[in-house]
Each structure stands twice: as structure tokens, then as C-alpha cells.
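Next come the structures, one after another.
Each value in this text was obtained by applying a stated rule to the coordinates, not by laboratory testing. What you see is a predicted model, and the numbers here were worked out from it, not measured in a lab. Cβ atoms are built from the backbone, for glycine too; each structure is taken alone.
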Structure P
Amino acid sequence: MTDKMKEVFIKRKNTSQILVNPKYLSESYVPSKLLFREKEVEEIARHAADFLFSSVVKNIVVHGPPGVGKTVAVRMLEKTYNETAVEHDVDSRAIYVSAKDLTYRRTLYELARSLGLNVNLGMAIADIYEMIVNHMRETDSRYLLIVDEIDKLRKRPGDEPVDSLVYSLSRINERVERIAVAVYLVTNNARIVERLSAPSFSSLAPIFVYFRDYNVNELYAILKDRVEKAFAPGTVEDVALRLLAALIKRESKDLRWGFLVLREAPAEAEDGKITEKTIWRAVDVVERNVLKQVISGLDVNGLLLLYALAVLMEEGHRYIDSSKLYLKYEEICDALDWQPKTMKHVINYIGAKLESEGLITRRPVSKGRYGRTQIFHLEEDAITVRNIVREVLAERFNIRAS
């Protein structure tokens, strides 16, 4: 065991000699220049400058697919805005909050904390909001409120968090009877804003700024720029970078995935070089790690339903309908002495959860006079999914699926 551990330490030491500045591949790194986004960066900066110097309110929705520079752009904007405000002695500040996996209340709470307000998580939504409004009334400061990943706000039954958040923030100026805030919202899906209620959309009156997808040559150039900063000279072959850029485009991935692959690649390198073969190995590791992370977030019933689908697909079943899937799920529950959920709950709720995580797809089909059913398909390799589920069950619940 000691010898094996020493091997791991030596391998990681060799890794550190290849990847010398890993910070340039991290999601938190904000470059001084955002390649191939000059037009978009200039547009959001122009609107922000109008608010900073002339109190002209333009609420912006920055949208586009994942991994195209939206977050980096608004983080750059936050930094530049605040530096400029200090340089020109303007009483204004940009505040950035990521709403990913937050509730509407928690998002307001984070904004209030950034304003320096003494709030706590036990407070009601209305009380937190009133503290924000009162703060705006009592000061002459102006704030550029940047809320990232609004499409990732946690939604509860009967709740419309995006609509509530937009309505609250966009009405602050009306409530305090002066120009106090401008709102920048960042989302992967602009339609989430277009579906706002009429009062919210009217109050926001957004200007949309679209961040297009990168082409393969741009992806290569961005990867090359980061590699030159992060890796020791001569350790990454150019053909390996071109392969990674092509994979990002072909597999509909994004740059964040590409940076994950590059962070993993040194551990798979041979003779101190990252080659095409290294990239393929690193991709396999990253894909399994990402898949395990998603699967690990499921509850027991989600895990067992996913396991049932993987087993059926591995057995060669081409069309797996609701009844067949539920029978296999029940069979696994019986074997593990686990109380199964009802068929309606499993198919409509647990199935929907698995689909929202991108693990499965479902399509409704007609059975004629026998009604309708759903056909299930696993989006990942069945053997890999089965093995990961078994690992997760063993780790978290001390349950072993056979």
C-alpha cells in the first residue's frame, strides 16, 4: 500500500512540473482580455458607463449558450466599473451575485449582505427586500446589480423565482423615488426572461445582449492562450490542442469542459508531453467524474430507477416503456428490501428529475385503445452508469446493487 501511495505522489509531482500555473484553467480566473468578445464587452460596458456617469438606467439581459464568456464578461465589468467609480469619485458600485442553486430569498439575502446590511437567513423575503429598499432610500449611492445564472434559480412548487426576483429588483427605483439601481441579468436561456409576467417584463424593459457560440478556430486560439500561461513551455503538443477544440465543438461541450480536460491531462501524460492520446485519456476521466457527480446528487429512488434502466438497456431491450421500467425498479427494490414508490411517482416525478439532469430522455407514445405510455432511453453508456450507481449506493447508503 505504501509503495502504491508513493507512486501517486511521484505521479502528481511530475504533473506539477507540466501544469505550472493551474489558476489560468480555473473557473474563477478572470482574464484581462476576453478573446473574440470585443463587441459584446464594449456594448455592456457602454450601457454601464451611461449609468455610472449619467444615471441612465438600462437593464440588460446577457444571454447565450454555456461557456461562451458571459460570466467572465460581467466579472470584468464589475471590476472595471468599481475601479472607474473610485478613480472618478462617483458614489456607485457594481455588485455581482451568482444565483445558481439559490432560492429567491437566498439571492436577495446575498445582495443585502453585499450592501453591508445586517440580515440573517431566518428573515422573511419581504423583510429582506424592505431592508434593501430602505438602504437605498437612506443613501445617495447607485448600484449596478449583476445577477448571474438566473436560469439556475431553485424553483419550489407554485414558485416563480425568476419572475419574483426581476419584479422586485426592477421596482427598486420606483420604490425609493430616485435612480438607485440598474439590473444586469445573465442567463443561458433568454426565453426565461421573455416568459416573465407582463408587470415584470414591463418594469424591467430589458436590452438583450447575445453572446454567440465560439467556432472551432476561436476555441483553439483561446485554449492556446490559456495553455501558454498555465503549462511549462513545450509540454503541450499543438495537435492535442486542435483535437480538444474539435471535441468541444463536435460533442457540444464548452470551454469550461475543455479546461477540465486540460487540468486532468498532466496526470495522463507520458514522457512529460501532452499528446492526442493524452487528451483522449483525460476526456474519459473527466466524463466519468462529471457523470458520477451528477449521479451522486440523486436520492435512493432516483439511483434505483437509473440502475433499472441501465440494466434493461444492457440486457438489449430496445423499447423500454413505463411498465417494463417500473417492474425492473420494483424487482431491484425487493432485492434490496427498499420500499418502492408508486408507479405514478416514479414515472412522472423521478423520471422527470433524471431527464432534467440529462441522464435520460422520455417520449410519449400511443398504445391505441390501451392509452398512452412513455418510452425511456439512457443517454450514457449503460455499463458505466450501472457501475457508478453501484459505487454511489455503496458509498452513501451501504447498499449494494447486484
Structure Q
Amino acid sequence: MNALKSLASVSDIATRYHAISGLVVADLEEAKILVGEALAQDPLDADSVALVSEFTRIRRGDAVLAGLLEDVSIHPEVKRNVSSYHRQTGQLPERLVKLFSDSHQDSLSVALLSEDKTALAHDVDELGDAARGEEIFRRESLACTSCHGIGSVGPTIGPNLVAVGTAASTSYMIESILEPNASIAEHYENMLFTMTDDSMHMGVIAYQDDSEVIIQDSALGKEVKLPVGKIRSKQSVPSLMPAGLADQLKSRDEFLDLAKFLSVLGDPGPFQNDERPFIRKWRVAAAEGAEPPREDSLWKPAYSKVNGELPFGDLDLGKRVFAKGFVEVQTPGPVVLDINHRDGLELWIDGEAVSDPSKPIDLSKGRKEVTFALDMAEREELGLKVLLSPDRDSSVKFKVEGGI
């Protein structure tokens, strides 16, 4: 009980969280005594997600934590943090989802599920606005882009949605949002692996053979290798896409817009797949000087919309913003950059300034870093759209980098 006594005097919530996380592995009984009190407090800058995750990583830890928190008034900020984590990863075990739910009592999901499905699908088709729906899809709070890629960019945790509208009816899209466990796409079944050391891993199987299983771990956002000899058991678990997603929307109209966008993805028109070499995977950073920042930590990921444009919202970082993409050149030669608007724009290739972005640019072999500086006062609310093409009679061969 020495650890328990010392923790009782710890006033710093971050330190207390860290100590309890260690006790989950070292002395679960002491951790059980402390965790309820800790999660009832305002977390301030402490990582409540990490603390909850420590319980979910041990065998039957979710049941232990759920039992401990039944009569605890969990702090609203803790609920928001943990619910946001679940929306991004789908990693929260089912018995903890309700405990940490930050949804309002008047659930939009429940209201939509109670509607006639045929009438709801009709409203999506007739009243939904796909352009507004794309903006909603990209909204950080919904975390759609944390799991789903569109075309060549984005994560592979969930199905790529580039042509989902050509393969699924509007009714199916509605069901996928409101009842994700009723319509899990083939090859995207979520599996929970319990290891011989009692640790647990959850994700979609990317590859398996007699010696190892490789999963796409949604919590880590990367592949994890699990030796077959160290796997104690595995079981199918609910979809990574959490139920209640619609409760993060502001209104029924927003649901109609989101469902409309998904239902037309890939169809002929403004949301069809365009495989031309636009730069779609970006890193963006606020300007702290005349030159692009060198520190990786200052750049955050951003992705173009279906039409190839990196929208203003992703560039709204101040008066001057940097955005960079990457191109792999297999055969060197000159390329032309078709840029939607050149006013208020500067360009660097691998750190070397380009005086005139409108002229053909010679690219040498290898991975090229294409960086733009944008003066947002001159561009107003215009985004950035960049299409690469070989110069006339050029033998250059290249591929714009995608992924995450």
C-alpha cells in the first residue's frame, strides 16, 4: 500500500495518471482503488486516453474498469477525450462505450434509426448536398479521414471509399453510418488478439502465414507483427467504425449531406475518381520565417478533396502558410505544374527556390519535395490545386506520392 499512500498526496493530475498507468501492470488492485477518483477530476492537460487504454490492453481489463466506474461521475472532459479516441480508432471495448459516451441524451442516431428507411433514403437523394457533405466528411471531430482513404491518399484501416457510390445503394450508405456492425465490408473484419503475456492487440488482418499475423492496428495507425506462437486466442469484434457517429453531427440536414456525398463517390460527375497526377497528399505548416520550416514536428498532414484541391480550411494557419507534397521521379525530365492560381505563391523544389513556377521545371531522378509558400491575404479563401504533367516531348516519368 506504499504506492497508494504516496499517490494520495499527488496533486498534479498528469503525474497521478502516469503513476496509475504503471500500477495497472504492476499492482492492479491498487490501480483499481485510485482510477475512479482520477477520472472524476478535470484532466487538464493529462492524457486520460492513455490511462483508460492501459486497462484495455490487459486481459479482462475492460470488465474491471467498467465495474469500477459504474457509480463514478466521469468528468465531461474525460468523456470527450475518450469518445474522440474511440471515434478515431474504434478501439474502445463495447462495455466501455456507453460509460464514456459524450453524446447528448437526444440522440440523432436514435432519431434517424426510427425513421422509415425508404423515406430517409429519398431525402438523402433529393435534399442532400454532396459538396457540403464532403466538408463534413473531412471534419476532424468525425475522424472519418483517420480510417478511410479516398483514392491514392489516406489511411487503409477501413475500406477505401473512392468508388463506394458506384457499388452501394443510398440505403446501404445510411446503414453503414448508423449501424456499422450490420454492414462490415469484406476483408475489414476487426479482430482482437490476446497474447501469451496477456497483452492485447486489435485491428484488421493485413497478412498472415504459419509464422506471423500482421494487423493494421487502428490505435497505432500502423502495421503490427504478431508471432503466431505468442497468440493465445483471437476473436472477431465489432466494426472499428463506432456506432453513434451521427451524434457528432449538428443536425439531420448534415446527415443528409454526409450520406449524399458517400452515395455519389465514384459516380460520373464532380465526385468521380480522377486518376490524373494531382498532388493529393500534403504536409502544411504555419510560416515562422521566409524559408519553409525544417522540423518535421511543425508540419501536419492534409489531403486534397476529390477534385484535387487542398481547401482553404486546411490552409487557414495564418497570413503565410507552407504546403508541400512529394513526387517520385523514375526518369528525369521537365514537367509543368498546372496551378489553379499563382498569385501570392512561391515554390521550392528540394529546398531550391523556383523563380517562375509557370515555366517547365527539370526534375532529376529520385524523391522530390515540392513546397509552396502561400500568401493568404492575396489568395483570400482560395485553396491550392496542383496538377503535374510532362512538358511537350518530355520523356519524364514520375508518380505523385500518395498514402498517409
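Couple of notes before you dig in:
- Structures P, Q were shown, and distance in nm of label points 7 Å out along Cα→Cβ at positions 41 and 57 at 3.0 was computed from P.
- Calculated for structures P, Q, distance in nm of label points 7 Å out along Cα→Cβ at positions 177 and 281 is largest in P.
- Structure from which -8500 was derived, helix-only ellipticity at 222 nm (-39500 (n - 2.57) for each DSSP H run of 4 or more, over all residues; to 500), options P, Q: Q
- Across the set P, Q, distance in nm of label points 7 Å out along Cα→Cβ at positions 73 and 377 reaches its highest value in structure Q.
- For Kirkwood radius over Cα pairs in Å, the highest value in the series P, Q is held by structure P.
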